[in-house]
Structure formats: structure tokens, C-alpha cells
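Each in C-alpha cells, the structures are laid out below.
Derivation of every value follows stated rules applied to the coordinates shown; laboratory data play no part. Being a predicted model, the structure only gives us computed values, none of them experimental. Cβ atoms are built from the backbone, for glycine too; each structure is taken alone.
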Structure 1
Amino acid sequence: MDKIDILHRTRLFEMLSNAELEMLSALCQARRYEPDEMVFEEGDAGDALYILVDGPVQVFRRRNGEEKTLAGLTPPDFFGEMSIIDKEYRSASVRAVEPCTLLVLTIDNLLTFRTNYRDGFTFIVINIARVLSKRLRDTNKRLVERL
């Protein structure tokens, strides 16, 4: 697995230099998940973000004992960034749909990166803000369509 190539294709790391991507690839860890295996559950403490390498995941919430799918994600999507930003508990659950591999970057990894590459860290935060903004716009559109 070429972690640098995977990171390069992910919107989260747009505008980063090769040296910055090399450091991030050294910091992140690959994890494998089997079908129906939980990556994390709503309410868990959030201490990492995840980049999809292969295989899809389902993002969902439980309401009145029923699961409501919020999104289906595929490579090179990423998730888990909200708790990195706001330090809150996970707002949804994520489960592997098929066998999948994820790259994991913890808060500590990102703080180490920030110490070495302040501009690169700023780009990551800007890219998170862009993705969150798009997700909010999409949610607003869906809400209006339901009215």
C-alpha cells in the first residue's frame, strides 16, 4: 500500500507538499475492518480521523431502535474529522459494509505534524472546513426538499 499516493488523492490533504505527505504517511496507521465491524459508535470519544483506502463504510445513527443511514462513503473519502475539530463525542456510528482498510490519524499525530509543518496543518484545517461546509449545504438542501 502506497500511503503517500492514498493521502495525495484525498481532499483532506489538497495543497500539501510531498514532504508533508511523507510525514503524514509515516504518522498514520493502517487498520483492517471486516463486514459489519464497527469503526466507532455514536457517543464514543473522538480521538482520530479515518481515510478510506478500500471498501465502503456506512455512517448511521440510531433513533427509536432503528438505524438511519446518513451516508455511504468510499475511497478516497474521510470521516471522523468533526471530533478532531470540536473535541465532542462521535455524532454518528460508522461500520464497514465490506472488508475495508482505513488509514488512521490521531489527534496526537496531527499535533506532531503541526509542530513540523504549520502551513500544512493550516491547509488540513481549511480542507476540513470546506468538506464540512459542503456537507452542511447538502443537509440544508435535503431539509428544504422535505418541507
Structure 2
Amino acid sequence: MKNVLFLILAASLLSSCQKGVVYKEFHKFDNYTWGRFDKVSFEIPVEEEKISADIVFTIRHITQYPYDNLPVNVILTTPSGEERIMEKDIALKDGENKFKGSVAGDLWDYEEVLWNDFSFTEKGTYTLEFENLIPKMGIPGLVDVGIYLRKSP
């Protein structure tokens, strides 16, 4: 009985922390390194037309991440094949050269909204692909990247 109550409590806490999140996925990097030509791809299943959501990119890195930013190329492909391409330079440090986001021990979490109130006009699978643009063979210090969709009110 205690286990059941614990599971119910844990589920309610988790759902309250993720208010409005309708999709979430992460990609972990081997050896905390994102290879220069390794694209990261997420497939987003959309089961109803005309929903709107914020598309949020998440980055988890260690304190030893060597750069102030993370430049990425983002390609969003709709189920019908239409592509939206955006180059995004994500600043991970503030004006005082301190990492932005939240920290727990040596891990930093940062979120960047890619599209506010994006309208998913078709049913089907949307693909979101990321390519790092730092001109080195690999970016050290990255634990994972991910995306989540937060339903617009």
C-alpha cells in the first residue's frame, strides 16, 4: 500500500513540474562530446491538427564546457516535407562570463525557446534536426541536448 501511495505522489509531483509539456525527448552524447558532423534528430508525432506549442531546446553541460555559446543549425521538417531552417547562436554565458541556467553540482541546464507558439497545422511526424556549427572536430563538455513542446494557452 505504501508503494502505491508513493507512486501516486511521485506521479502528481512530476506532472505538476511539467505543466503543459506534451512531448519531451533527449539525446545523450558519448564521452560528453558532440561530434562536428553528428546531427541530432528528433521525431515529433502530432496526432491532431492546428495545435500550438512552444518548441524549447534544452542543453545540459558540465562546468568545464569551453565556450561561451553553442551555435547550431536547426532544420524543422513538416510531414508534407516543408523545411524551416534557422541558424541559432545560443549564448550560454551572461555578460559577467557566468553560465546561465540552473546548476546542480557540476551540471548546468539551460533552455532556449526556438519557436514561440508554433502552429502544427498537419497531422503526422515533424522532424527537428540539429547540427553544431563550432568548427572543431567535437564539442567537449556536453552531456545531452533535447527538446520539449509546451502547449500554448
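For distance in nm of label points 7 Å out along Cα→Cβ at positions 92 and 108, which of the structures 1, 2 scores highest?
1
Right, next: Using the calculated result 32 for relative contact order in percent (Cα under 8 Å, 6 or more apart), pick out the matching structure from 1, 2. Intermediate results must be reported in sequence, preceding the final value.
Working: 1: 32; 2: 45.
Value 32 for relative contact order in percent (Cα under 8 Å, 6 or more apart) corresponds to 1 out of 1, 2.
Still on this structure, I have one more. Quick check on the output: 15.9 is Kirkwood radius over Cα pairs in Å, derived from one of 1, 2. Which one produced it? Mind showing how you got there, number by number?
Values: 1: 15.9; 2: 17.0.
Source structure for this number: 1.
If helix-only ellipticity at 222 nm (-39500 (n - 2.57) for each DSSP H run of 4 or more, over all residues; to 500) computes to -13000, which of 1, 2 did it come from? The partial results should precede the final answer.
Working: 1: -13000; 2: -3500.
It was calculated from structure 1.
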